[in-house]
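The data blocks that follow each hold one structure.
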Structure 1
Amino acid sequence: MARSRTPKFDASEVITNEIIRIIERGVLPWRKLWTAGGSSRPLRVGGEPYQGVNNFLLTMRTVMAGHSSPFWMTLPQANALDAKVRKGEKSSVIVYYGQSRKDAGADEHDRSDGDDHSDEARIFRFQKSYRVFNACQIEGLPDSFFPDPEPAPEHPPSEPIPHMQAFFDAIDITTVLTGTEAYYLPPVDKVYMPSITRFQDPRNFYGVWAHELAHATKAPHRLYRDFGFSKFGNTSYAREEIVAELTSVFLGQTLGFTAHTLEMNAAYLHNWLRVLRSDKGAIFRHAADAQRACDYLIAGSEAGRAGRSAEAA
């Protein structure tokens, strides 16, 4: 009798289903303002911040589990520090992307026939998964993995936050402060935002602004994201909303605000669910899109401030 095969572990499916289950509860946990040990981003064992989808996944898991340390590591890394994962603790799946090179012609055995094979090579991209634990799940780690939390800064209601305002003002994308709606209008390449005085918490103002600037990065003369014909409610629209949401998450980690939109309702959550249920690879691609958008806006702000400093000198 043939033995049944154990289904191959599919990290994309497991991670996507995890996110779907969370969103089905009607929450987006990554919107909670948090710091773990003074860091607003999950960190590798060596202190380097995670990027893209791993940043998003570990941010979500840190918030949900209430971890107070920003550090994550594999079991071998913990063992190398003479530390031990507590019994019963569950690991978190994250992913690694790489690429390998393979000759486009025959393999070395076939090359012995003397034929003239091409030296061209094909590049194969691959995804691998691995498991990590938060430092709070591990016993015996040095105190450096549990830095003291920094006090949360207080911001007066409806007033600009200087370092955030300076960051956004330096970006060379026109923003018009008017009305009660927030949106990016492609034909005129402008972002429209309500005034900060309409926001009780000024951090929400910057979260919305980041979201709309993320949409502006899709323009052909910037990052040119094209998911096909987009109108409110269709799949292309939903994909772009996910990119803008994650861009706001990543920027917020740098500046100190949470992702935010003026509307947070069942329809918004449905956009996420429709894309994730139909495409298990979507969150990985769109997190990469968001990381590129975040990097683009950060570079644009730095260039803008450098230009102003040069003019003032």
Structure 2
Amino acid sequence: MGDFGAVAAQLATHDGVINAAQAHACGLSDGDIRGRLKRGEWLVLSRGVYRSAAHPYTEAAMVRAAVLTYRGVADRATAAWWHGMLRELPVGITLSALHRRATPGWPVDVRATRRQYRAESVTDVLDLPVTCRPLTALMTAVELPTGAQFLDRMLQTRAVDLDGLRRAVDDNAGVQGMVAARRLVNVAASDSESEAERLFVRLLQSWGVTGWTQQHPIGGWRLDFAWPELRLGVEISGWAFHRDTRRHGNDLAKANYLERNRWSELQYNWHMLTDDPARCIQEVIDTINRRSIASDW
């Protein structure tokens, strides 16, 4: 009958999911497994992978079952969720395995990729093989529509650091998506604020917006861009993780000064100018038009 305590502990710490090898390690025979299935104590999830009927079938259980079924490694967005980098588990469990095992009737959407990671790129979290944090952050950033913002947040919260990201890129140079990941790391390591300002200039020029000056002095500060006659200022920032507390406080004092002196201030960062440049410039144009016809300052 096996070690009942060991089986219970296995199920309790593994979201109610167990495979045949784990059951055997707890002392259960194939006959014991068949008995539990016949009595309805366990339910078949896939060949050789089961779940306890006494445990809820949670998202964590689905991820475990998928990784066990494919004998793979959770990666990309699924690994990000497992690491706590994403609050919600995205649709479609992402994993990689040497052999993409098709499972007839498998009820969970799985996005399996055939690849093998280097040992240093895989870690164990709650007894589940997942890609390490730096590689996970990079692969998720490449796949997400707002991937640069995601990577910026991971750097800002210190879930990852630039050195770890660089090593992950170098160690996994042949993995699909690493070219795009390297570009993101290069941007993150660069002076993204200056690049954002150059991008903003190009956008202003391409849209035919005129009348602006750069580094306009006002009240002991400087505005990145200004339309002095309209009392309109635009501040540009780079990736959030570059900004420190002192800089943030200085920006707040500047914003308060502008408000007291009846200036209008717009703020854009690298992500906004890169992901949705048309909306940013249209907002500038609309603000210019409104302040051009106003007469109450």
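Quick note: the coordinates plus some simple rules give every number you see, no bench work behind them. These numbers come from a predicted model, not from an experiment. Cβ atoms are built from the backbone, for glycine too; each structure is taken alone.
Identify which of structures 1, 2 gives the largest calculated value of mean count of other Cβ atoms within 10 Å over residues 82-89. Largest calculated value belongs to 2.
Could you tell me which structure in 1, 2 was used to calculate FRET efficiency 1/(1 + (r/R0)^6) of positions 58 and 274 (r between Cβ atoms, R0 = 41 Å, to 0.05) as 0.65? Could you put the intermediate results ahead of the total?
On the way: 1: 0.95; 2: 0.65.
It was calculated from structure 2.
Once percent of Cα pairs over 26 Å apart is computed for every structure in 1, 2, the highest value turns out to be that of 2.
Calculating distance in nm of label points 7 Å out along Cα→Cβ at positions 226 and 282 for structures 1, 2 picks out 2 as the one with the greatest value.
1, 2: which one has relative contact order in percent (Cα under 8 Å, 6 or more apart), as calculated, at 19? Considering all the candidates, the number was obtained from 1.
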